[in-house]
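Okay, got some structures for you below.
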Structure I
């Protein structure tokens, strides 16, 4: 069995972790090559990956795109604070989903309601986006200068270390 459910989430065996580590490093790896790396046949590793997908551990595969190289050089984080309750939140979420500049949006705790990540072509474009978002509440914007941790790959050892904080 590749995994089982526990109070902390899905528990993975050593082979499942090796599969995850390899997929995080190269999501385009063939099942044949992945099987060689983890010591399984191609059909066996394909089944293991399928089970990880069904369990919701592997949630997708994607290409990372350099937006600046596509002519969209401005990367910002916008904190949005909205007044009101659930109706205002649902209206705001619906509007945010329709704005193509927004690549990510997180509902957060604290004084702000959302942290929004957006990619823009100019300061004028940023101003227009802020004007749209200001219809829902107060905004505060930060420009991303660099991203020292762009994307992290996780190993079993790292995840296990997290659980020292679970009690």
Structure II
């Protein structure tokens, strides 16, 4: 029996990821690991029904023998035995993230957060912006291409030199 026929007999769950701008992903997967308010949540076929709030982070999906990673922002997931429906503000493959844009967004959010008055609405918004930007940079450093990682390293080195 070949590996591909063994993959066809593995239980799968349908995963749909939808943003306001696109139907980002749709396909049958063996497992999904989401980043929620309470930490990481693993979902396998046959999971008990659940609705969970998502925080910015890296979602891992297993398709056959391969693992794929997706950067998701705030949203929620509706989980049932046969379907994981994710509705979030944004979704992107780590290798498609623009490194300079992500780094600039982090720098702006970090500065805005540290200049915001404590316990203001701006402070809360800024804190969430920092987290989103930091998670995008983390997605690049963990799952981006070699070219992205080099560019991120150069941008980080430049910032360190500018601060000196």
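If we compute relative contact order in percent (Cα under 8 Å, 6 or more apart) for structures I, II, which one ends up with the highest value? List each step's numbers first, then the result.
Working: I: 22; II: 18.
Structure I comes out on top.
Which of I, II yields 169 for volume of the Cα convex hull per residue in Å³, as computed? Before the final figure, lay out the partial values.
On the way: I: 169; II: 127.
Only structure I yields this read-out.
Can you say which of I, II returns 4.8 when distance in nm of label points 7 Å out along Cα→Cβ at positions 50 and 74 is computed? Write out the running numbers ahead of the final one.
Details: I: 4.8; II: 2.2.
Structure I accounts for this read-out.
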Label whose coordinates, when distance in nm of label points 7 Å out along Cα→Cβ at positions 106 and 130 is calculated, return 1.3 (choices I, II): II
Distance in nm of label points 7 Å out along Cα→Cβ at positions 26 and 154 - highest-scoring structure of I, II: II
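Coordinate-derived values only; no laboratory data. Computed from a predicted structure; not experimentally measured. Cβ atoms are built from the backbone, for glycine too; each structure is taken alone.
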